[in-house]
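No value in this document is a laboratory result; all are computed from the given coordinates. Model, not experiment: these values are computed from the prediction.
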Structure 1
Amino acid sequence: MNQTGMVKLLDSGASVDSVCGINSSKAPHEAAANGMWHMVTILLQRGAIVDSLSGRGTPLQLSACVGSVKCAEALLAAGANLNAKCEDAPQSA
């Protein structure tokens with residue numbers, strides 16, 4: 001999905017924190033895991049939970065895994081916790 005499509009969905013009432021996928025991932029996780037910093041930023045501006053957990057970790061952990069500095073910067077600027085982690089992804093960012 002591109003940025004315009006995501007904004008249209010959000011404007012139509014889609015939740016920024018809806019669960020999608022088998023790992024309880026949410027939109028911020030998917031955007032961070034794919035290095036889509038512009039989408040991460042929009043989701044955070046729309047109220048996404050910055051440290052939400054999924055079976056793969058937090059959005060910050062995922063951005064670190066894929067080496068997306070811009071995603072990590074956006075998440076940290078929004079207050080992401082460097083030490084946040086979940087049981088399924090035990091290493092912090």
Structure 2
Amino acid sequence: MCHPVTTEPGERVAFTWTQVGWPGGIHTVVTVSFTPLGDGTRVTLSHDGFAALDADADRYRDGYVGGWPTVLDWFAGHANRSPRPDKDKEPTP
């Protein structure tokens with residue numbers, strides 16, 4: 001579950017992040033920034049606050065280091081597609 005921390009339309013969004021198995025009340029903060037770059041946009045993601053997970057911090061952080069690029073690639077692929085005629089339908093995983 002996540003909750004918004006900061007929203008600056010067209011520039012940045014930040015939200016809390018937690019996952020099943022983390023100690024109660026522990027969350028990290030994900031920040032996604034958007035910077036114009038030529039004909040496109042540079043998207044920068046930072047995920048901070050793992051120190052709150054104490055001994056498990058490195059293990060969780062390392063898992064996200066590998067996972068976030070996959071998520072960003074998925075978003076980029078969808079952002080670069082032409083609109084679908086059935087755009088009002090729910091997306092298929």
Open item on the list: Given 47, 31, 23 as the derived value for Cα extents along the principal axes in Å, which of the supplied structures 1, 2 does it correspond to?
Closed with: 2
Open item on the list: Given a value of -0.52 for log10 I(q)/I(0) by the Debye sum over Cα atoms at q = 0.16 Å⁻¹, for residues 36-75 alone, calculated from one of 1, 2, which structure does it belong to?
Closed with: 2
Task: Which of 1, 2 yields 25 [relative contact order in percent (Cα under 8 Å, 6 or more apart), calculated] - done: 1
Task: Which of 1, 2 yields -12500 [helix-only ellipticity at 222 nm (-39500 (n - 2.57) for each DSSP H run of 4 or more, over all residues; to 500), calculated] - done: 1
